[in-house]
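Listed below are the structures to be examined.
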Structure 1
Amino acid sequence: MDVILPVFLVIGFGYAAVWRGFMSDSAVDGLMRFAQNFAIPCLLFRAIATLDLGQEFDLRMLGTFYAGALAGFFAAMLGARFLFGRPWEDSVAIGFCGLFSNSLLLGLPITERAYGPDGLAANYAIISVHAPFCYGIGITAMEIARNRGGSLAGLAPRVFGAMFRNALVIGIGLGFVVNLGGIPLPGVMMGALDLVVQAALPVALFGLGGVLFRYRPEGDMRTILFVCAVSLLLHPVVTWGLGQAVALDQGALRSASVTAAMAPGVNAYLFANMYGVAKRVAASSVLLATGISMLTVWGWLAVLP
């Protein structure tokens, strides 16, 4: 609990600040815009620019994590369609909730508190392809669902256009440019980046609490609980099992499994909102799964070495 509670307390402070009227919705939106469009892209840029790509990009580790993510996507999507009778567009958005775990705002601080800053390299490797991979899968599936029986010409430009307007993807991409190009960055620039990076996670966690206050569960409870089960159980179980099967080293197994055990990120709601489908299920799943994950993550930290 020493590892988990501080992270969720910061989220709780943000939730309580909006609940008690100390902060307005517009103030929280400003915090989240700063975090998601500036501070977190700077964090990702800083991490990727200095990451040892040859050592940390273990394809077995990435394969185990993203195999679990895909299992979550298809389970949630097909369950929504065939168990709960949702339209295909709704089902894709619900599937995205099973695909997009909160690798950044929850996975990163919890892994750091559990295993120390030196245990984060594998997390950054996962995060570096997380948004491009998940948005690529989600947007492609949604465009196919929306164009059933029609032409899919121009699908690739729509997918890439949506992905590369995302500030997180831009920060990651610039980090790779600096890393692979061996471009030296001035010390004063790195100092400024470090100041912004120090604010990224605390501000984002506090803002996340304020955002979650809006998304109180209303109806669709069976579907929401199904999404929570897929996200908090299926994804980490598949990742952990495959990691054991391919004999991942301890650090990679911990990072992949803990990240897979996180609740759906706010991006799950943003994706549903972008297409105007299944918004209530997505928002409520983010809220409820984030609360439940206090217990499930505790269990995973007890299981992992």
Structure 2
Amino acid sequence: MKYKLLGATGVRVSELCYGTMSFGGDADEAESGRMYAACRDAGINFFDSANVYSRGRSEEILGRLIAGERDEVVITSKCTGVVGNDVNARGSSRRHVVRQVEESLRRLDTDRIDVLFMHHFDESLPVEEVLRGLENVVQSGKVLYIGASNYAAWQVAKALGISERRGWARFDVLQPMYSLVKRQAESEILPMAMSENLGVIPYSPVGGGALSGKYGVKQKPEEGRLVANEMYARRYSAEGTYETAAAFTEFANNAGIHPVSLAVAWVAGHPGVTSPIIGARNVEQLRPALESVDVDMTPDLRAEISGLSKAPPPANDRFEERV
């Protein structure tokens, strides 16, 4: 396992980040512990969570697992999502952020969150108000760095400008969706991150399972996110997704590499990516993602794999200027 600087923070994180969304849900506490141990044995020191994962149980389980080695791991959490029936139990207001930071600290049984992400862009608030609240929790010492998940590039850029002008903590880390079948981040998010020296930890590098080797134009497993989860089914319903999945699986099989390993390595191979977020329901499913670090993702190999899917148009939509 190699370690990389997380943007401009000075913090070194493993080249893979483990996402704990399955903790307390698809994986019970015992299986979560086995996956955590496998990650630590592989050298992972970076764990991503959120206040909404398994209604808080994910953070509780992660908190128990990191006990005794808190200073050796880097942990993230998120807020913005709905956490209750109250009309204010959601969003990015200062009131909600302060409250959710306290709740996450309690569940994680720690005194600070290394990176706190805004889980989604809150259209009901001025960006300046969101940043003011985040500055408050950073100044309190309860949050060390802040990040944006699922933000558009213009939203991040606007926030960076406000933070610079006000002298407030800025977004240091981004968490976009990115995979061979979801490449929108290549248009503006990743170039912006490289320009501004932001850490990037993309989620769903295996395309919600589409690139796991189980899916094709006429091939679907009996169970899996893309079969059982309506949200994921819609997310990956774009034309060409399963054609790409079939071509990718064939390519991986011909190369003698597990499709999951190759899919994660392809995402990690982008120069703007710090650490792809991997996840699993059990240790067996986790192994090929961990083995992605052994794939020699050369520029030529990455370019060949990239040719299996359609690249997004450039930000200015002038294809003749693409280099």
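Determine which structure produced the value 27, 23, 22 for semi-axes √(5λ) of the Cα gyration tensor in Å, calculated from the coordinates; the candidates are 1, 2. This value belongs to structure 1.
Looking at distance in nm of label points 7 Å out along Cα→Cβ at positions 64 and 208, point out which structure of 1, 2 has the largest value.
Values: 1: 2.3; 2: 3.1.
Ranking 1, 2 on distance in nm of label points 7 Å out along Cα→Cβ at positions 64 and 208, first place is 2.
One of 1, 2 was used to calculate helix-only ellipticity at 222 nm (-39500 (n - 2.57) for each DSSP H run of 4 or more, over all residues; to 500), giving -11500; which? Corresponding structure: 2. For which of the structures 1, 2 does the calculation of relative contact order in percent (Cα under 8 Å, 6 or more apart) return 35? Source structure for this number: 1.
Looking across 1, 2, the calculation of FRET efficiency 1/(1 + (r/R0)^6) of positions 144 and 192 (r between Cβ atoms, R0 = 41 Å, to 0.05) that yields 0.95 traces back to 2.
Assign the value 1.27, calculated as Cα Rg over 2.2 N^0.38 Å, for residues 88-231 alone, to the correct structure from 1, 2. Clearly, the read-out refers to 1.
Computed from the coordinates by the stated procedures, all read-outs in this text should not be read as laboratory data. Treat the numbers as computed from the prediction; the structure is a model and nothing was measured. Cβ atoms are built from the backbone, for glycine too; each structure is taken alone.
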